[in-house]
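**Student:** These are the structures in question, set out in turn.
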Structure I
Amino acid sequence: MLQADCSGVYVLKLVGEVRLNACSTIDVAIDTISENPNFRSLIVDLTETIHLDSTTLGMLAKLAVKAKEKSHFLPSIVSTNPDVTRVIESMGFDSVFLITRE
């Protein structure tokens, strides 16, 4: 996972097969966002993701809830892989994220 922020705008980029072992890093990102009083928005970049396991999906859902609590706006997911997009949409992420394909 790669992470960047600028003036309260966070970008999390998940690369490759994202499994349970990456969840502690995602959990740290959740804590960082929760503690930042200047949080503005969140973009999750899945353009280089080829697989998300169920634990990772749960962490992304938790991240969406925290981001919405902080900004009152839906965070965004960018997904160009049709398989990944199908998984996140089938899990109902379109109700907690704005999902774009480009």
Structure II
Amino acid sequence: MAHDNHQQPALRVYLWVWLWLFVLSVCSYLVDVSGMEGLPKWSLITLFMLLKAGLIMAVFMHLVWERLALISVILVPPGVLLFLMLLMLIEGQHVLSSRLLSFWQ
């Protein structure tokens, strides 16, 4: 019978992750019902969502215990896409503001 050298993390690691996921979900809910509107509301909700996703990826997908090369292969492409989306957002805002400015003159 072959023995697997891969060790499972302690149960307390999973319990701490579940606790943090619960806390982040409560924070997201409180932002939603607080009456906050607009960009601050959606920025905070998105931040909590990304923190929860990162926590899930780190622990439940075992990325914390993987090599840096594997982590880079999984995390760098979405990071590059987010950066490019940010550039498109900035460029789109510039085009919109310049069009509105020339339209109203």
Structure III
Amino acid sequence: MVEDLEDSLDVTCELLEALGNTCRGVRTAEEALTRLHDEKFDLLFTDLQLPGMSGIDLARHARELWPCMRVVVSSGDAISREIVAEVGFGVLRKPVSMEMLRAVVES
């Protein structure tokens, strides 16, 4: 889970863990890339707007490292269909609910 807002990061990780998942939360794309090099993950859940590298660029890098990794980008803003189609990831609109997280994790 990559989210630069600490409260949102904590809440989303808690929701994911309540759904029976293990969540590793970081606040920057650069931290996430370091973890992606060191560990294998099933799902990358990232905010679109991050300081430094964007969530879109992070998703692209993650897919280069782990082509089969599922990627979900979350944003309060609209994300163009062209970008979604290009990198092939899921999109969740903020605010994210428990039901939305359950659906994306179970899909």
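**Student:** Using the calculated result 3.7 for distance in nm of label points 7 Å out along Cα→Cβ at positions 13 and 85, pick out the matching structure from I, II, III.
**Tutor:** Working: I: 2.0; II: 2.9; III: 3.7.
The value was obtained from structure III.
**Student:** So mean projected area of the Cα convex hull in nm², computed for just one structure, reads 6.0; which one of I, II, III is that? Can you show the working numbers first?
**Tutor:** On the way: I: 5.5; II: 10.4; III: 6.0.
Derived from the structure labelled III.
Only the coordinates and a few stated rules stand behind these numbers; no lab work does. Fair warning: this is a prediction, and the values are worked out from it, not measured in the lab. Cβ atoms are built from the backbone, for glycine too; each structure is taken alone.
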